[in-house]
1. With FRET efficiency 1/(1 + (r/R0)^6) of positions 21 and 221 (r between Cβ atoms, R0 = 35 Å, to 0.05) derived from the coordinates and found to be 0.85, which of P, Q does the value describe?
2. Which of the displayed structures (P, Q) returns the greatest value of mean count of other Cβ atoms within 10 Å over residues 197-204 on calculation?
3. Work out which structure the value 15 belongs to, where relative contact order in percent (Cα under 8 Å, 6 or more apart) was derived from one of P, Q.
4. Supply the structure label, taken from P, Q, corresponding to Cα extents along the principal axes in Å with the calculated value 77, 55, 39.
5. Given -8500 as the derived value for helix-only ellipticity at 222 nm (-39500 (n - 2.57) for each DSSP H run of 4 or more, over all residues; to 500), which of the supplied structures P, Q does it correspond to?
6. Of the structures P, Q, report the one carrying the highest value of distance in nm of label points 7 Å out along Cα→Cβ at positions 45 and 61.
7. Computing distance in nm of label points 7 Å out along Cα→Cβ at positions 205 and 237 gives 3.5 for which of P, Q?
8. Assign the value 16.1, calculated as mean count of other Cβ atoms within 10 Å over residues 85-92, to the correct structure from P, Q.
Structure P
Amino acid sequence: MTESEQGTTKPRSRGIYLLPNLFTTAALFSGFYAITSAIDGRFETAAILIFISLVLDGLDGRVARLTNTQSAFGAEYDSMADMVSFGAAPATIMYLWSLESLGQAGLVGAFVHLAGGALRLARFNTQLGSEDKRYFQGLPSPAAAAILAGLVWVSEKYSYGAESYSWVILTITALTGLLMVSNFRYYSFKEINLRGKVPFVVVIGIMLVFAVTLSNPATVLCLFFFAYALSGPVVTMILLRRKRKSRSN
């Protein structure tokens, strides 16, 4: 390469895209704030902050795709933020809220969720580009965190004594961790085309969903994510039956 050719070579940009990473940073801060709120005993606030992280986590990826600002850095940063917001934060909240009273069993239950979240994210990152985009393998970590946050939110809102059903809470906390590393298939909703046209009745349905959710967000969100967790085994059984029928034919 000549000196003139070297002079015209453009240096590789080492910057990062600002907009999607701002959403990721906001989600990370929300998860961190949830931990500090739980330490201060403000468990309802901590639960709400988990849901705020969930919304922000959903926005950063969509913003990156819409603005064509996806990057390897953004994907890694998003995973680190998810580990805090949907792994460490829910595990800490559940331990301080209820599981601490169970001693070592409560500590193990909280750790199962934390470890499940870490393994889920590691597996997801290694399967990028090779898995079926229609389904997630294992319960997504944001949904697992939302189950626990919804449980705390409902219990705090209606003053249910967490100490009276600590073993149930322990079981649910551990199950969220196990579901994250399971082979159950969960619908990803990635096939929904937000840019396409839909019938007018769909818009009315969306408005009704928003109205019902806003009327009692704690209960509605809690029930929705519990139902989503249960949908994994059902979807997996349906897919297995379809494979068996196709093989027999």
Structure Q
Amino acid sequence: MCEGFREFEFALTDALLKQLIECFEDMGTSELNDENTSTIPNGQGVYQLFFNNELVYIGKTDSEAGLQPRLCRHAEKIKARCNLDTAAVRFKAIQVLVFSAMELESLLIKHYSAINRKPIWNKSGFGSNDPGRKRDHSAVKDDHFDALYSIDIDIEIEVDYEVGVNALRALEAIKQKLPYLLRFDKRNLPKTELESCQPLELQRIGTVREHIRNVLLHLGEGWQATGLPGYIIVYKENRSYAHGDVIAVT
């Protein structure tokens, strides 16, 4: 090879990571609430969550998912949780305009873990969606987000039930008012029973527990509502759950 030639490989990821860390450290935080998240654009990027001023979560999103929907989802997730003051949860978010955000999450986690600032909500189940029926009986570890901050089923909500509402529509109406998941039995026969149970006379204002119990009072035998650490299930069954709080049975 002649002296007039040389190969050069630019470490683009390393350079971007260094600049992102500097940008994050230079930023202030904002409270993770609906008002603030609604101002965030929908582009791709990375973000950090803080609880009591401690870094607890690092996430990323592509342009299809968008920063705003992701942060809005997290803002909803922290509502109505025991032992969790929502005002103490804050965020920093950076929209990445010219580079894929796919690898940045793991690189940022690695960086902060190396300097004793490991984000403990990562891999705690915080970012998970509905785990599905098969996971309802799974053991919940002590350090799982839902174990640390279980849902509050005694918060008061107002539900606008339709006139002559059946049990299926009532559960759907309750679900729309909750900041956490309500999943109910939609297999053929249970769904038919929910649909045929009408009309219901239900109070618009009450706790989540009271709303669920009032619906089940109108159903036939064999129904059970259970509060799990992170969500509520209503199924035609009679069984116990290791981490479940039975709300009502018929």
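Where a number appears in this text, it was derived from the coordinates with a stated rule and is not lab data. These numbers were taken from a predicted model, which means no experiment stands behind them. Cβ atoms are built from the backbone, for glycine too; each structure is taken alone.
1. Working: P: 0.85; Q: 0.05.
Working through the options, I get structure P.
2. On the way: P: 8.9; Q: 14.2.
Looking at the calculated values, the largest one is Q.
3. Numbers: P: 20; Q: 15.
Corresponding structure: Q.
4. Label of the source structure: P.
5. On the way: P: -23500; Q: -8500.
Derived from Q, not from the others.
6. Numbers: P: 3.0; Q: 1.0.
That would be structure P.
7. Details: P: 2.4; Q: 3.5.
It was calculated from structure Q.
8. On the way: P: 27.6; Q: 16.1.
Traced to structure Q.
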